[in-house]
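Quick heads-up: structures coming right below.
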Structure P
Amino acid sequence: MDVLHGQGLKTLRLILGFTLLTTTFHYAHNVIRAQDYPQIPGVSVLAAQIVVAFGWVLFTAFGLAGYRDYVRGRYWRALGFLLVCSLGGLVSAGHFLVGVPQIPVFWFATIFTDTAAAIALWLFVSWAASKLNRVSVGDQAST
């Protein structure tokens, strides 16, 4: 498990830092300038702002819980939390299900950086899970 705590922790810090940065920018802009994003019919701008703000807090809390448990060596629990955190980046691509946002290029790019951060978290979780599932020849029962 040294690789999980050594190199894995460094990589996780980098990915979570990037995730926090990009989602903070994107979600903040989404709350402040909600009217610039495609609206879901029947959902007011205020309701959308509240849901977006709450979602960011929720997804970030899962990321922090995942990091905490990873540092403490509770890897499987941490990986579950990190997968939930990644949903915050994947949901950003949902803007395109309603329409194309009419926003400046920088803010438009954050939709894609959120998605990239989510994919990076999924890749990290897959890598860590593969390390946890390694079975050595000595661990296998002979028949």
Structure Q
Amino acid sequence: MSDLDVTPVPPGRVEVAAQWHALAQGEVTREAMHAWAVPWAEGEGALADFEDPLVETALQHLHGFDLCQDPGRPSVVWHGTSGEGEWYHSLDDITGGLIRWQENCALYDADPQGWLHMVRERARAFIQTHEAKRRQC
């Protein structure tokens, strides 16, 4: 087995928080952050057994902060670079996302089962609302 066959070990919360903070402060580019998160968002690392669900969700966010959109066709998004279109996520979105993620980390740490129940209930409510709207059309 070569080193290429080894699933990358996911980073921990401290490293993820440091990376997210660096992005929010402009210390790293969106493109660099996307590249850093790729192994765990779309590569072999996506198959890793994440012990911490909040690390997994943070990596998905960090992977997507380089999304661009065409102002003339705002429903079209792609992973891009500066100057290819408008950023889908503003710097305020990135900073706000970090704050919400840290709040979720605190909730999870206080009550992992309660946090999981809350997330499932939110997802259920979202799906029910979406299905109700779709039936009205």
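Every read-out reported here was derived from the displayed coordinates using simple, explicitly stated rules and does not represent laboratory data. Bear in mind the structure is a predicted one, so any value in this text is a computation, not a measurement. Cβ atoms are built from the backbone, for glycine too; each structure is taken alone.
Of note:
- Highest-scoring label, criterion being Cα Rg over 2.2 N^0.38 Å, among P, Q: P
- When helix-only ellipticity at 222 nm (-39500 (n - 2.57) for each DSSP H run of 4 or more, over all residues; to 500) is computed for each of P, Q, the one that comes out at -19500 is Q.
- Look at mean count of other Cβ atoms within 10 Å over residues 39-46 for each of P, Q: the largest one is in Q.
- FRET efficiency 1/(1 + (r/R0)^6) of positions 15 and 103 (r between Cβ atoms, R0 = 25 Å, to 0.05) derived as 0.85 - corresponding label from P, Q: Q
- Looking at relative contact order in percent (Cα under 8 Å, 6 or more apart) over structures P, Q, structure P comes out largest.
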